[in-house]
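Quick note: the coordinates plus some simple rules give every number you see, no bench work behind them. All of these numbers come straight from a predicted model, not from anything done at the bench. Cβ atoms are built from the backbone, for glycine too; each structure is taken alone.
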Structure 1
Amino acid sequence: MIILGIETSCDETSISVLKDGKEMLSNHISSQIDIHKEYGGVVPEIASRHHIKNIAAIMEISLKEAEITLDDVNYIAVTYAPGLIGALLVGISFAKGISYGRDIPIIPVHHIKGHIYANFLENKVELPAIALVVSGGHTNIIYIDENHKFFNLGGTLDDAVGESYDKVSRVMGLGYPGGPVIDKLAYEGNKDLIPMPEPKVGGYEFSFSGVKTSVINYVNKKNMKKEEYNPADIAASFQNRVVDILCKKTIKAAMEKGVKNILIAGGVAANSLLRKELLERSKLKGIEVFYPSMELCTDNAGMIAAAGYYKLTYGDSDKIFADLKLNGIANMGIEED
């Protein structure tokens, strides 16, 4: 089975070719990070224009590397949500054009499910498992049963973890995206120097607005008093608190659900401290942690093709939960627990 994956939900244009759900024949990504750095974040209209400009060329490169033509493709898996509307429409319209012209069925894929299934491309993952979804727009703990059915256990009540990194980076003048910059800078600072609040939210819910605001207030006060501060100390203190919150709640979910596997998914899965701490803490509890390679942490079409494969194999629930829309989980086929 050959699946052509298409991903254009934000600022990466990506086309992949996946064979039998596991063998990645190609997975090309055209990133727009350097373009959007000037604006301190992604500009939707600019992102859409660059998707239009790049998508056909990226597909040509991907097909050539995979040594196939569109005549060999059995299915097209394309991201339909969540994401920037204009950017999504480019990928969806492109997929529809190929589908109509070549009579190839389309598999609509939820972007976050793609991030979760990125783990299955490089690892032999046994279910049930707990997935920690951490990205610029999402922070959720999801339980996956043996039949690949998804249950949302909890999510962020305000800012997503990746969004918090970007805002903290912006207030310190470190640029965009904030995650890689803060992760690197944190190793040069003292994580115990600046107190960071621990949000008092129960269950598997998250709240990062207080941690983010404490950094903003700290920096503003220093600037008002014309006092110097060390950005590395702030980065270390902020990251230490965020990672501690994520690790504690994720391990708690795994233990209470009686599962032995944890998956990290999303752009923040590339965070070095999160990987290290979750791996070490989980090992003490007899739990194994899986995370994608750096290339598969970012938005890419390989993960979308993988999610499409498993959707074909195991089916997909069409139940929609309106109360989960703020977390971008609606239409994902996730049920409440």
Structure 2
Amino acid sequence: MEFQVKVLFLSFVLTTFLSFIMIPILKKRKVGQMERDDGPQSHLKKQGTPTMGGIVIILSIILICIGLYIYYTKYREEPVIAKNILPLLIASVGFGLVGFIDDFKKVVLKNTKGLSPKAKMIGLLIVAVGYTIYLTSILKIGTDLYIPFMKTSITLPMWVYIPFAIFVMLATTNAINLTDGIHGLSRSVTTIILTCLTVIAILFDTKEVTLFGSALSGACLGFLLFNLYPSKIMMGDTGSLMLGGAVAAMALYLKIPLLLVIIAFIPILETLSVMLQVAHFKRTGNRIFKMAPLHHHFELSGWKENKVVSVFSIVTLVVCVIGLFAI
């Protein structure tokens, strides 16, 4: 446990240091946030805020994971742990890379549309399929899933498990991506979820997930220093897709993807708000919410951004505690 705390602290310090370096570079390159004209008017003042900050988190966890790989290979002589950290890293960075390409097209090449939805989904699908194949064919962790509260597991046929795992990864990345949109919201909510998964990894004695989760939680906390209201840097799809991928990758590795229904309640709620809004508008021409995703509805209802972040984070903390009791 002491070593994991050191990993978290080191990741926090490294991300803080990298943020200090990256923010002036992004400002100089004019890599600024592009706000929608049809979004909340209060968001227009964010125009030009340095974005693509997810690069900072990605660089940090890459350096930390390389350090852990060397440490566990040469000094601890536990090559299995060292080797199994890498797929978690590669899957997370893979999702982040899709987001980076989208951000790059938008803010650097000034293509406001970025990646087409089809191209983005294909990119996410490639990463999801690759990670699922690794789990089932190389790591061979099995196809059993833990059932929250029931204290038991069920084993799925391979032909059911593979599409299910892919769906979990795609759904989680998109849900956390939709949660992004307010200063610090996605980072705060996701950091709590990551911490919950890390605690579960400790309970399960799954060291590679514990180490990876500690590194990523520390990186998120370091980034939050600059991302809370008013943000000095935005994460962009680079960061939100990477964090969504990390949450899904950790949950699948621990065989607890069903627990995400509980601990990822806020991202799920954000996703449902968009789906309901679109379906209801197409059917009736009217809106259920003032604006979707849900956090925009509360903004337009008079809530300050800090209040939205605080309430959503508290709700996430409560459901994560419930999730821990479900194990």
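In terms of mean count of other Cβ atoms within 10 Å over residues 138-145, which of structures 1, 2 is highest? Numbers along the way, then the final one.
Details: 1: 24.4; 2: 13.8.
Ranking 1, 2 on mean count of other Cβ atoms within 10 Å over residues 138-145, first place is 1.
Output the label of whichever structure in 1, 2 has the greatest value of Rg/Rh (Cα atoms, Kirkwood Rh), for residues 10-161 alone. If you can, show how the numbers build up before the last one.
Details: 1: 0.98; 2: 1.07.
Comparing 1, 2 by Rg/Rh (Cα atoms, Kirkwood Rh), for residues 10-161 alone, the maximum is at 2.
Where does the value -14500 come from, among 1, 2, when helix-only ellipticity at 222 nm (-39500 (n - 2.57) for each DSSP H run of 4 or more, over all residues; to 500) is the thing being computed?
Values: 1: -14500; 2: -22500.
Here the read-out was taken from 1.
For structures 1, 2, calculate distance in nm of label points 7 Å out along Cα→Cβ at positions 154 and 202 and state which one comes out highest.
Details: 1: 1.0; 2: 3.1.
Largest one: structure 2.
Out of 1, 2, which has the highest value for distance in nm of label points 7 Å out along Cα→Cβ at positions 98 and 274? Mind showing how you got there, number by number?
Details: 1: 2.9; 2: 1.2.
Largest one: structure 1.
Upon calculation of mean count of other Cβ atoms within 10 Å over residues 114-121 from the atomic coordinates, which of the structures 1, 2 produces 14.4? Don't skip to the answer; put the middle values down first.
Details: 1: 26.4; 2: 14.4.
Answer for the origin of the read-out: 2.
Cα extents along the principal axes in Å was computed and gave 54, 46, 35; which structure, 1, 2, did it come from?
Numbers: 1: 65, 46, 35; 2: 54, 46, 35.
Computing Cα extents along the principal axes in Å on every structure in 1, 2 gives 54, 46, 35 only for 2.
Between 1, 2, which one scores greatest on relative contact order in percent (Cα under 8 Å, 6 or more apart)?
Working: 1: 23; 2: 26.
Greatest value across 1, 2: structure 2.
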